[in-house]
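Colleague: Structures given as structure tokens follow.
Quick note: the coordinates plus some simple rules give every number you see, no bench work behind them. Everything numeric here is computed off the predicted structure, so don't read it as measured data. Cβ atoms are built from the backbone, for glycine too; each structure is taken alone.
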Structure 1
Amino acid sequence: MHHIKSIRNSNFDIKLWYFVILAILFLSILRGIRFPNIWSYTHFLFNYENGFTKRGLIGEIISYFEIPYLISYEFFFIFSITIFIVNVVFLSIIIKDFVNSRNPVFVGCSLVFASSLAVVFLSHSVGYFDHIGLLIALVTLKITEFYKKLLFLFPAIIFALFVHEAIFVIFFPLIFMSLFF
């Protein structure tokens with residue numbers, strides 16, 4: 001049986017590995033990035049004007065302000081790209097934590113993730129509300145204290161369910177595991 005050699009005592013260059021993984025992450029993002037599509041923009045505009053409907057919370061919040069710019073595609077583009085960039089920053093921080101651990105398994109997982117189709121798909125799905133669920137999951141991962149996680153999660157999960165009901169199914173296992181461990 002092969003044992004994974006610890007890189008804790010070797011000449012492991014943290015900055016080099018972090019740079020390589022982030023460069024691969026950036027290239028993976030470039031492989032899939034695109035403008036948010038009209039279908040996701042349509043979901044952005046859903047509100048409760050004609051009764052309660054799923055995925056209508058963000059549109060309802062925006063409609064309260066009665067500012068025409070907030071329902072424009074330009075605002076939707078900025079809103080979507082901002083959430084995407086925040087998600088990428090959180091992913092980069094988590095990758096940095098993995099590389100700083102000097103654990104070869106975590107470094108390898110970071111490298112595989114950065115080069116995976118998951119990142120390409122993430123960048124290709126800009127504008128969909130799943131990105132809000134990812135943001136909630138990543139924030140949950142970065143909160144270290146159990147009760148602070150719970151305090152964050154109770155309103156966040158309720159918000160997420162009204163934004164896009166699938167967020168709960170997609171990201172709940174990750175959120176649950178972060179609470180469990």
Structure 2
Amino acid sequence: MIPALILAAGSGRRMGGPKARLVLDGETLLQRTARIAQAAGCTPVIAVVGDWDPGALDPSVRVVRNPEATEGMASSIRRGIAALPGSAPAVLLLVIDQPAVEVSLLRRLLQLHIAQKEAVPVACAYGDSLGIPAILPARFFPELLTLEGDRGAKPILLRENALTIPFPEGAWDLDTPEDLRFTR
């Protein structure tokens with residue numbers, strides 16, 4: 001099974017608080033992302049959160065705190081990769097502020113990953129580039145553990161010519177309270 005790593009430690013400065021705790025259709029963005037990852041078949045699901053209460057989550061979701069969250073995304077990736085089971089063949093990276101992510105998209109990513117013998121990364125294509133949700137094979141874990149600052153896995157995805165699934169809606173994310181209003 002492929003674990004899911006939910007990067008949710010941001011303080012949400014522009015949003016006025018952690019985005020992970022915002023409610024959309026009756027559940028927090030973190031609850032929603034964890035539910036979708038589980039429904040797609042990911043196990044375990046690990047949520048990297050900041051120094052705040054993530055609220056009620058399915059008991060099977062493992063919460064990992066990131067006291068270095070102000071550094072940026074790299075610190076959350078490092079914490080999450082370090083928390084993966086040693087037998088993890090790959091990891092699905094997710095963020096909580098992409099409201100267009102659905103179970104079917106994650107299943108397509110997982111199927112593509114398996115179909116190509118799990119050899120190269122698989123990513124979503126949007127906004128003239130590619131990004132997460134994305135799956136990175138375990139051979140990239142050591143490199144992910146060296147990331148610093150507000151840098152994520154995108155340079156790896158580009159360098160390795162990741163296979164892609166078109167996801168134009170991926171360019172839409174939630175950054176301000178106004179963005180949340182357009183999701184309803």
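Colleague: Tell me which of 1, 2 gives -23000 when you compute helix-only ellipticity at 222 nm (-39500 (n - 2.57) for each DSSP H run of 4 or more, over all residues; to 500).
Modeller: This figure was derived from 1.
Colleague: Work out relative contact order in percent (Cα under 8 Å, 6 or more apart) for each of structures 1, 2, then name the structure with the largest result.
Modeller: Result for relative contact order in percent (Cα under 8 Å, 6 or more apart) over 1, 2: largest is 1.
Colleague: Additional query: Can you say which of 1, 2 returns 15 when percent of Cα pairs over 28 Å apart is computed?
Modeller: Answer by label: 2.
Colleague: Looking at structures 1, 2, which one was distance in nm of label points 7 Å out along Cα→Cβ at positions 27 and 147 calculated from, given that it came out as 2.4?
Modeller: Among 1, 2, the structure yielding 2.4 for distance in nm of label points 7 Å out along Cα→Cβ at positions 27 and 147 is 2.
Colleague: Ranked by FRET efficiency 1/(1 + (r/R0)^6) of positions 67 and 131 (r between Cβ atoms, R0 = 25 Å, to 0.05), which of 1, 2 sits at the highest value?
Modeller: 1
Colleague: For distance in nm of label points 7 Å out along Cα→Cβ at positions 51 and 123, which of 1, 2 scores largest?
Modeller: Sorting by distance in nm of label points 7 Å out along Cα→Cβ at positions 51 and 123 in descending order puts 1 first.
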